[in-house]
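Just so you know, all these numbers are worked out from the coordinates, no wet-lab data involved. All values reported here derive from a predicted model rather than from experimental measurement.
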Structure 1
Amino acid sequence: MTHRAALRRRLGFTMIEVLLVVGVAAIMFAMVVPRMAAISTSSSMRAARQELIAVFAAARAAALQKGKVSTLTLDGSSARVSVQSGLNGTVVSVFGPIKLDTEFGVTLTALSDSPVTLHFDARGMLTPTPASNLQYRLSSAASSDTLCISPAGIIMPKGCQL
């Protein structure tokens, strides 16, 4: 048998070689999937937190821009902002509703008797001024995060400390 004939007969893989490659790929896949799920959950939590921060910022900005009281309503796991507009006091929706549960798989809970309806005056300050920080918990199946708002209506960094 010539060298050329031997090469022609050897083209391809044996069943053992194919099973070995499939087995290694399966083991790698089993190691990667749980990490990808954790990354996805963490990403959803960060996105929900940023969305909630945007809602609070929109409420302050609407009050400052219109020079009228804006209202932030946290209803279950949704949030929306409205402001009084015009001379007759018509209420206009400015932002939302943002549905944190359906968009991010996150639930929103008010902590420590924090109100679910907040009012920002024309200066962008919470009214009535709360005695302490307001705290809202975002939670999913795997993790949770807390968003704190100062009595002045300012979003506080992680840990609820300035």
Structure 2
Amino acid sequence: MKKLHILLICILMVAVSDLQAQERFGKGNITQIGLVVNDIEKASEKWAAILGYSEKPDIIITDEYEKANTQFEGKPTEAQAKLAFFRLENITIELIEPIGKNSTWYKHLKKHGEGFHHIAFNVDGMEKSISFLESKGGDLQQTGDFTGGSYSYVNMPEVGILIELLTSTGN
């Protein structure tokens, strides 16, 4: 199953890069690959070694509901996550360890195990991008805010992938 997800990512990357005259979704760039993990400390150590980092990145915890306004399947949720970011030259690898059960991260980890969770695009206009993906068969799963922006996860069952939309407030 993981090989299939990697293949889908490659196909999507080629398809996005081949769009020439058309407006490219997410400006034509996948900015992030998200992986869900059971233990972010162990996963960070392994990824640091694989990627040649002398130190693992700082682990941060997402904001609580009062600040993040997190919604999962249309309802408020207290769910949070521990995150670690490996910023590479052309893409960021995000490790995610769920805290709490009512989130896309927890649901995905329990259903599929550790590994690939999403690809992310920076977008201008969150609502417009969500509407576009919904018109293509997408289903909005989770939304929230973070310092400097907001995110939304849209499940795209017809292509077997979750897409994360990221916007920036410039803060």
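One of 1, 2 was used to compute Cα extents along the principal axes in Å, and the result was 99, 32, 26. Which label is that? Computing Cα extents along the principal axes in Å on every structure in 1, 2 gives 99, 32, 26 only for 1. Here relative contact order in percent (Cα under 8 Å, 6 or more apart) was calculated and came to 24; which of the structures 1, 2 was it taken from? Structure 2 accounts for this read-out.
Work out which structure the value -9000 belongs to, where helix-only ellipticity at 222 nm (-39500 (n - 2.57) for each DSSP H run of 4 or more, over all residues; to 500) was derived from one of 1, 2. Don't skip to the answer; put the middle values down first.
Numbers: 1: -13500; 2: -9000.
Label of the source structure: 2.
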